[in-house]
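Undergrad: Following are the structures in question.
Coordinate-derived values only; no laboratory data. Everything numeric in this text was worked out from a predicted model, so none of it was measured. Cβ atoms are built from the backbone, for glycine too; each structure is taken alone.
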Structure P
Amino acid sequence: MNTKRKILIIEDDLQISSLVETGLREEDFETKVAFDGAAGLDSFNSWNPDLVILDIMLPKLNGLQVCSKIRETSEVPILMLTALGTPENVALGLDSGADDYLPKPFKFIELNARVRSLIRRVEKQHSIRVSSIYQFDDLIVNDDEKTVTRNGNVITLTSTEYRLLLLFMMNPKKVFSRMDILDEVWGVNFELGTNVVDVYVNYLRKKLTQFGGNKLIQTVIGMGYVLREEE
């Protein structure tokens, strides 16, 4: 029985796709490559991969469209590659349902770390299921239904944003360092060399205040972030 994890690479750059595929196969993953968005969706539906590596700039269907289509039926981890690493472009990827992003150019060692952390997190979620409803101020997270509401308004989060919020909701008033958050949410215990934590916290804050209300996730200068009432 084949127990290798299957990774679908949707990337139209032949040099990048070859590099990623060769590296992942050496790491004992099973891989398949698609060179445009439409072919990538077809491969996803027929092959049922354990993780998707998805470029944003693709022919036929772009990565944002592919990501949104996948999210209509699946919660498979999606690592999005982007040559446009500005916060605005990162936000587009996260809002379309990506779990993580990696700016180009990148080193394979970092991509491999991101891939393994995403897979470990899924395995952990499957083995440990905690069913609870958490409330802080007027914010409610129903972890049974995976829903978030604030003052009765439904807030739509990406899967990574949800995990980040759930970490805070399960530990109100506890200060988390960026390394703590990387470990708990991304499953890595070393610095990735990006501001991924800050980006996710900022976009989570915006979503939590889109219907009004106080900022609940506070910055503790020199230490990290905490869920508590605004002073």
Structure Q
Amino acid sequence: MNPSSATPSTPPSGPIFHPFANEQALVNALASEVAGSLSQAIEEDGCASLVVSGGRTPVVLFQQLSSAELDWSKVLITLADERWVAPDHPDSNEKLVRTHLLINRAEQAQFVSLKNSSVSARLGQVALAEALADLPDVFTVVMLGMGDDGHTASLFPGASTLEIALNPHNPLPCQWIQPLDAPHERMTLTLSRLLAAKKIFLHFTGAKKRAVYDAAIADDRCDYPVRALANQRQTPVDVYWHAW
């Protein structure tokens, strides 16, 4: 097994919901929780791993987390998903992470890209899957967001390869995705790879996304991809939310 590969604990029930009064209160709590988990893993295993998502929502969190007092040289960071664009493209998740997270103390962390030189995500998937084989068997922390359409990572509703990516028995670490209503071809970690984690944090804001999340939890007819994450019982999920 690779480092940090201890079997994650089995959650006794569904996700634990943490509502906050405002963004700063949420960021303070979540940054502290993530930093504590990484520090504990370093102490117990000698290393830690962190999977993050892009978008506007986690920017303030990244900035605060980047100054956390821990041995970042022993932390590996990678992405839950990536747009198939150059790493310096304005829409690149890697660019966002390098700008807002891999700074301050966290500049010492090791970063593993989810993008290679192939002209498309579809053509780059095999080589990327081979490169990702060296990642820890079990991530220390996975941090995900959620869109208004119920997608998380790049698990977009209606995408032709979504069923493959959501298959909990899929042994592949990544899957190319072409969203129906969002720009750029994507590469996403598969659901099975995301669930191979000690802890998962789902972070989103606003009343509209709260309604999407509630529907994913409660409505069996709902086809939001985030439902696969929220309704599984393999890995603990903590939800961090504030209205605005």
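Undergrad: Identify the structure, out of P, Q, from whose coordinates helix-only ellipticity at 222 nm (-39500 (n - 2.57) for each DSSP H run of 4 or more, over all residues; to 500) was calculated to give -9000.
TA: Q
Undergrad: Comparing P, Q, where is relative contact order in percent (Cα under 8 Å, 6 or more apart) highest?
TA: Working: P: 13; Q: 27.
Largest calculated value belongs to Q.
Undergrad: P(r) over Cα pairs in 10 Å bins from 0, in percent was computed and gave 8, 34, 40, 17, 1; which structure, P, Q, did it come from?
TA: Derived from the structure labelled Q.
Undergrad: If you rank structures P, Q by FRET efficiency 1/(1 + (r/R0)^6) of positions 187 and 219 (r between Cβ atoms, R0 = 25 Å, to 0.05), which sits at the top with the largest value?
TA: The maximum falls on structure P.
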